[in-house]
Each structure stands twice: as C-alpha cells, then as structure tokens.
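Down below are the structures I want you to see.
A short reminder: the numbers here are calculations on the coordinates, not readings from a lab. Every value quoted in this text rests on a predicted model; they were computed, and no experiment measured them. Cβ atoms are built from the backbone, for glycine too; each structure is taken alone.
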Structure I
Amino acid sequence: MANKNPFKDKTTSYEDFKTMSDFQWHCTKCQLKSGQAKTWQVWRQSGIQLDTDEKGNLYKTIFCEKCKNKTVHRKLKSLIISEDTQIRSGLPQKLAKKIKEVLKFEEALFLRKMMPREMEVDHKFPQVRWNKNEDENKSDMSEKEIKDKFILFTRSNNLLKSRHCEKCYKTGRRGNFPGIYFWFKGDEKWDKKINKHDKKGCDGCFWFSPYKWREELNKIIKNK
C-alpha cells in the first residue's frame, strides 16, 4: 500500500487527488478538474478509496459557497491505495474469466468475437446511476445472473457507453445505437416517474440491453 499521489505530476487527476487530500468535500464544478463520472469509476478501479455520504452515495450534493450552486461534491476516504484486486475491480479474477466465457467472448456493439484481453467486463446498469456500492460479486454467480448483469465491450466502446449514460443521467435524454433512434420500451426521454437510481429507467435502451434491443427491432422489421 502507498499514501503518495498515484498520478503523474501536473495531470488533472494528480491535481484533484492533491486537492482532495485534505479529506473535505470538494465541488466538482469549481474545485475539481475531473468532470466525468467515468473518472471516479477509474479511480475506484485503481484502488483509490472515495468517501460516501450518509446514504452511502459515493458523492454528496450540497451547496457550494464558492460557485453559489448546489452541486455534486467528492471526498477522499483515505490516501492509502488499496491493493485488493477484488475491491479495485469489483470482480474476482475467476469471475471475470467466467463472464467472458459465458458471454462467448462477443463484443456487444458490433457482435465481434474478440480475444479475452481485448474486452472489458462492464455492468449493464451504469455506475453513474448507482447510489450505493453493489453487493459482492461471487465467483459462483450463475449464468443467468451474469447475462442479466454484465456485458462485454472493447475499451473504446466501453467509454462510448459511459458517455451516453453520463449524458442521459445529466440531461434525461437516453442514449441510442449510432444512427438508430429506437427504444423498445419508452422513448428518448428518461421516464420522470422512475427514480434516477432505478435501472427500470434503462429498459428499452440499446446500451442497457443491446441483445434484447436487436431482438425487438428485428421483430418489427419482420412484421412489416
């Protein structure tokens, strides 16, 4: 374990880690340089321990005295970088291997068979919408649980999914397959009746269920 700044000098993350080293809540709008939710996901996967609010959220929405707005704040829990692989990735290595096997080493955007090292395991339900840490992912997880919960993407397509999900979270406008504006349940707008942390709001979106999305679109095409 280490307690020094883990990032390269003068980078955005280096500066943010330095700022947050006082263990206080910091505004993501005016005090921190990293604006994307993906940044904090990468931090956690790197073993950086972020603090939670009273409800278990990995952020806190409070009034910022500096920019005079109610904004999302982030806080470090410890300067110690966790070396526990399971804590860092959220997945035991054995389970990650099993997930790729169950999903047949198929990349979900373009349905390409890939080498295991070329793919990343991602959650269908985006972390930007989590309001608490997920339950432990056990190595003996069933195939049904795996298919319900995980998906495979290349690194670049995983980042693309993250951008769509972050935009949806911020604007309420759901993502779409490139060039095809179709949702098999609901439409482009996030249902305001559904809590922003409820995965039911993701139903019908390509990025949440790409295989189901294709299946439903093909049904419509065949019936015409």
Structure II
Amino acid sequence: MTENHVLLKTTIHELPEEIRPRERLMTHGAESLTMYELLAIVLRTGNRSLNAIQLAMKIIQHFGTRYDLRTASYHDLIQLPGVGPAKAVEIQAAIEFGRRLYQSNQEKLGVIMSTKDAGNYCIEKLKDLQQENVMALYLNTKNQIVKEKTIFVGSLNASVAHPREIFKEGVRASAARIIVAHNHPSGNPSPSQADINFTRRLAEVGDLIGIEILDHIIVGGDAFLSLQEYGIFE
C-alpha cells in the first residue's frame, strides 16, 4: 500500500479492496501488514479529517518507536488530535492483550539457564520421534525462550536444514541467541561429521549477522550431547 493511495481517499471504504488493511490481512495474513495498517484495524474508524489509516500513521509518528507506543498511557493517547476516550481504550486494550500473550508464551516456554536445562528441554521434545527433526529455540537477552520451531523433518539417515531457515525465524522473533537441536532416532547422540560441519557453519553465519548460536543439542533417547561442551565452538 502506498501513502498516496491513503492520502487521496477520504475513507477506507473508498480504497480499492486489495489495499484495505482488513482485506489485506484476510488475504495475506497479519504478518504482511505494516504497523499502521494493524493499528488502523484496531481503530476501525478515523475522524472527520482523517481516515483510520491516516490516524494510525499520525499516532505512530507521534510516539516515534514501538516501545514508546507500547508504554503510552490512556492520558498520553487522548492528548492526540482525533483520539478520544473510546479509541484510547481500544489501543490500550490491544497493547495489553499482546503483552499478556507474549508474557504467557515466555512463562510456558521457560528459561534456559544451563546446558542441562537445554538438554532436558530438547529431550522432552525430541526423544520419541521416529524421524530426524531439526528444531530451534529462540532466546532473548535473558535466555527466555520466545519461540520454538521445527525447521526440518528428515529421514532416519540425514537431516538437511539450511542455516537461512534457522536465522530467518530468529530475525522474525528478534532473538539474541539460538539453540539448535536434533534427534538421532538410533538412540545414540554422538555427533556425525555432518553434524559437526553444520554446527560450525551455523556459528559462522551467526557471527556474521549478530545472532549467537549458543549450542547444538543432539538427542538420542533419554540422553543428550551438547556440541558446545563437546568443544565444537572453540
């Protein structure tokens, strides 16, 4: 969506359907929308001089950063032209809802404080799988797990996961660190040469883009092996 389209029209209903925020979300998914498009959906309507998208732009421009908007109080919001009590409440409710979902997700996924924590977590996820699975745990600066994702499901003999897929999810999750894990259905967690080469490649890419590979855990039955402790990262 271009700003010219937004500025030329008085109401969202006058915009072509393919660039209306609500229709774009239904067609392309929420992740494809800009911040102001998402906020426009929360606002639902604009005011006499601005449509919902224009008003959303004004609000985001006023606060400057996502953090400032996230911490804005009800009284901060109603000071803005075009934002009355109802819209201020809608914005605050949406922000608080997102904050609680994020907090709940962190509490559910947990915190990794040691190699043992990482290994036990990965054992529970991978020990009973009959095919090799490569998964990644995405951590913030406090080592809280903000996201986990299965990157690849392979055969019993090989797992081929491209570093690009692992780091793409890390960027999306704003991760500071990543723990990669995979299982050996044979029950033997000893690393193959391919495991070692892949780990070194991951570490090199992580150094380049600024997301640390904290460890690579291999799970075999109820046992695990840490490639960090194995000395691969030295």
Structures I, II, by mean count of other Cβ atoms within 10 Å over residues 47-54: label with the highest value
II
If percent of Cα pairs over 27 Å apart is calculated from each of I, II, which structure is the one that comes out at 39?
I
Given -14000 for helix-only ellipticity at 222 nm (-39500 (n - 2.57) for each DSSP H run of 4 or more, over all residues; to 500), calculated: source structure among I, II:
II
Of the structures I, II, the one that 20.0, 59 was derived from, the read-out being Rg and Dmax of the Cα atoms in Å, for residues 71-142 alone:
II
Comparing distance in nm of label points 7 Å out along Cα→Cβ at positions 23 and 135 across structures I, II, which is largest?
II
Mean count of other Cβ atoms within 10 Å over residues 111-118 - highest-scoring structure of I, II:
II
Out of I, II, choose the structure whose coordinates give FRET efficiency 1/(1 + (r/R0)^6) of positions 79 and 207 (r between Cβ atoms, R0 = 35 Å, to 0.05) equal to 0.50 when calculated.
I
Given 3.7 for distance in nm of label points 7 Å out along Cα→Cβ at positions 95 and 215, calculated: source structure among I, II:
II
